[in-house]
1. If Kirkwood radius over Cα pairs in Å, for residues 122-233 alone is calculated from each of P, Q, R, which structure is the one that comes out at 15.0?
2. When FRET efficiency 1/(1 + (r/R0)^6) of positions 82 and 274 (r between Cβ atoms, R0 = 25 Å, to 0.05) is calculated for each of the structures P, Q, R, which structure yields the highest value?
3. With helix-only ellipticity at 222 nm (-39500 (n - 2.57) for each DSSP H run of 4 or more, over all residues; to 500) derived from the coordinates and found to be -12500, which of P, Q, R does the value describe?
4. Of the structures labelled P, Q, R, one was used to calculate Cα extents along the principal axes in Å, giving 55, 49, 41. Name it.
5. Which structure, out of P, Q, R, was Cα extents along the principal axes in Å, for residues 194-281 alone calculated from, if the result is 35, 30, 15?
6. The value 13.4 for mean count of other Cβ atoms within 10 Å over residues 58-65 was derived from one model only; which of P, Q, R is it?
7. For distance in nm of label points 7 Å out along Cα→Cβ at positions 266 and 290, which of the structures P, Q, R scores highest?
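Rule-based calculations on the coordinates, nothing more; no lab input. No experiment lies behind these values; they were computed from the predicted model shown. Cβ atoms are built from the backbone, for glycine too; each structure is taken alone.
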Structure P
Amino acid sequence: MNKKEIAANKLTSLGTSIIEDVTKNKIPNIQVPSRGTSNIVFDEQKRHYVLGDRYGKRSLGNVKQIKKIGQMVYMANFCKDLVQREKTATLRELYYVSEGWDVEFGDQQESNIIGEDLEVTLGMTREDLGLMPEEDGASVYGKITLQEDDIEINALRSGKSGYTISPTIDEVEFLDHDVKRVIAVETMGMFHRMVQEEAYKKFDTLIVGLKGQAARATRRFLKRVNEELKLPVYICNDGDPWGFHIAMVIISGSAKLAHVNHQLATPNAKFLGVTASDIINYDLPTDPLKDIDVLRLKELLKDPRYRDETWKTEIKKMLKIGKKAEQQSFSKYGLEYVVDTYFPEKLESMEN
């Protein structure tokens, strides 16, 4: 049974259970796993956040919960139609479609939250249910061939921006590759620099441009190439608390998505840079840490995802020097320096 069939069955079962309760003169209720902070736990063995075993019960016997159940049922029915017709809809389209329903959402944020309720209740991702995000996918450049629907795509022959990761990346098949690793970079400026300097050849690598905080499809792609193709994944972000966070969400997931981190997190991915040590060792141009940066770095020290001594050392060192640096700061030594000098040195030290 494929994912579409599983999703259709689960959506049908949700409605069937409500109908059965009504026919038995029982008050229908839906158990929704709690996504509250008290039910989000960092699993040391899995190395990412997971949901605990607490549930909330939504009952039609509670007047305050009737609207949420109605919204959830309408959305489930909409998703069932999508899955059965093999169609997809963006979260924004869903919000506008709901304008024609007998239940309303105050805004798109409210409909997004109900969508999360539905995916956590069914144990399926929103993509499995036919719901897609609005954001563009990340770019991949290098020697990999994929099949999307009936189209065969070579990421090295798809223009200078490479292959754009599909929101339905789980339906994409990896046909062939000739690389030894993956290097994901935070900014598209660094992505294009690596493409221009032919980093894919120099390091036998796939280059992934994250476009800031990585979208769910991007994280899923990185996990798949790591696990299915056995490719080590390296992440190079800005040397500041926000760059650290972007990398750590890829590595160990986020608390918000604890219910799907098992499909998104890549615990074996490594942080390639920029670190506080890099700022010192390469004498990089810097900006002073702002108060909000200092506060965020101190929060990271308390975060269980940063328990590794290397992370603690780098965070404390950044607080000590009071400075941060961007990826592009290596351009101080010339446009080619980051590919010709920095990456070779860092990769050699990490892989040896």
Structure Q
Amino acid sequence: MAISRTGPADSTALAKIASLRQTLVAETTPLAVRFRALFSLKHLARQNPADSAESLAAIDAIAAGFTSPSALLKHELAYCLGQTGNSAAIPYLIAVLENVGEDAMCRHEAAEALGALGDKASLDVLRRFKEREGEEVVVTETCEIAIDRIEWENGEGRKGEKLKPSDFASVDPAPPMPQGQQEPTVEELGKTLMDTNLPLFKRYRAMFALRDLASPPDLPTAVPAVHALATGFADSSALFRHEIAFVFGQLAHPASIPALTAALSNTEEASMVRHEAAEALGSLGDEEGVEETLKKFLHDKEAVVRESVIVALDMAEYEKSNQTEYALIPEVEGTA
């Protein structure tokens, strides 16, 4: 990819990105270290102007990781590309979605990332795979939500919506439910969450509204909202269940531990749900008994679960440390 930029490139920043790229793509590097390198690259892609050499180099470095055999890593690469807010990531994500030989978990994440980027130019490919005969359900459902999100992002209706400010900086698959004259109650949102007659996009909006009612954790609505979200593990959609686990990872609320433990422990559960439950438990690693639970699955039959436990245990170590950010920013010659 040709790099265009708004000003002189920072040679120190580019050296840092090159070092992180080397760490990310090296199959001999421990997975947890590669994840930290990935999150560092995402940070660098977001903090620089979208068309700067630094941002484009960081995006290219993230995409270089798609050669890995690890479905877990590749799905996280796609997620991070969607979070950069940079349209330069779109060609890489489309290539993953179009590769029908790729793991469905990775292709789903690529479709979701295209939705997060919100570019109307992505609608055609998303519609094509939503309607593709024989497509994996998780990909079909994700394309449906991504289409709805892009149409919402670019539609007139959004301008009239009042959204509650969120504690979370992530670009989510759906925005929270809009506020009317009165804020929706936990009970009302819980009913919307589990109403299978509604479009997935609307149910996701209820999901993220419940998330926001559970943060900060001492809100009077927090525990009821966590319990309402936990009912989502009974849904028939693996995609939906995996998103519930992801939200619990964001919240890191101790009240979610029983539901997450049950999801991880259920060997009949879809691996994409169990992996997300493992990582969510990692964000709760400073809570009693969580590390012991995770260690039970270090030798799970599913590779994506085993790898997620490794990453989760690394996250648990971070939660108990005094580090300010879960990332690895290597020092290069000439830096402080």
Structure R
Amino acid sequence: MTDLVAAFLFIGVIAYAVLGGADFGAGLWDLTAGGAERGRGPRHLIDTKIAPVWEANHTWLIYCLVFLWSGFPRAFTAITTTLYIPMGLAVLGIVVRGSGFAFRKVSLRTPEQRLYGVAFAFSSILTPYCFGAIAGGIASGRVPTAGNGDEVGSWNNPTSVLGGVLAVLVCAYLAAVYLTDAAQREGDDDLRVHFRDRALVAAAVTGAVTVGGIFVLHADAARLFRRLSHRGLPLLIIAGLCGVAGVAMLVAGGTHRLLRATAAAAVAAVVLGWGVAQYPYLLGTHLTLDQAASPRSTQWVLVGVACVAGAVILPSIVLLLGLFERPRIDLDPAPAGHDGKAS
């Protein structure tokens, strides 16, 4: 039962990484789109594609927090009393990001639009970095079972920095791939090339950082390195193959659902590889899932809630994404001519 609850928790982590990650990555491309004139096209596409889902994806974050709090209260206490600084920064980033995105859309003056755009973009980088740093602190064993660990060193260390940088780069890659596909469906070849080039750059930089990260983990988190290079290796190989396939499709000009699915699968495999390498420990090598778990009656309730949430949330998100991928309907009537017919 404990493993089942942990599996449901990790499903939420993967969903937030894949769906929320693409939204966060769009902020980086918004920041680097250029001036008001040159960046108008990319920013308009980003606004159009993020608008329907920019808050909906946080459902998965709430889901994960509730499952961690209810299913593994000892771990939740240890994490929140040790990593409260990056968690607070991540929450602040989410709030500032949402405010910047919303106020920029209704601002009329260019200086205000730039101010809110910068707030949206920088918070889109800060938040995934903090989440990656939190994951690095947990995976490298810097969160003590009793909590109240080093509030600075727990997330400012080589493994956490690596996790934060990789989180930002992975989000950027996901967003660029999704926006490449969106531009293709909009029929805008200039924007397709614009985001395709950025997806290739993000993929190359992510690959280079990943290779360098091997040495970082070997020196700073030896157990995690061993687990990733043995138990988690098949999933990392799958992630690498999906990444190579995605790059090949981008170079070949392929922009269809398979491209997006390949990018999402690569990210999901990396996150799942971390979970497999971490198992059966929830914190480093000192707190197992069984030791951190809540009573069995609470776990049964969580499993029931997860099933209901899956039956309600998943179809809703699929419907939401499906509706906004359809061609738009112009509801404004065409101007009428003198004969009363549409001109």
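1. Q
2. R
3. Among P, Q, R, the structure yielding -12500 for helix-only ellipticity at 222 nm (-39500 (n - 2.57) for each DSSP H run of 4 or more, over all residues; to 500) is P.
4. Q
5. The read-out comes from structure Q.
6. P
7. That would be structure R.
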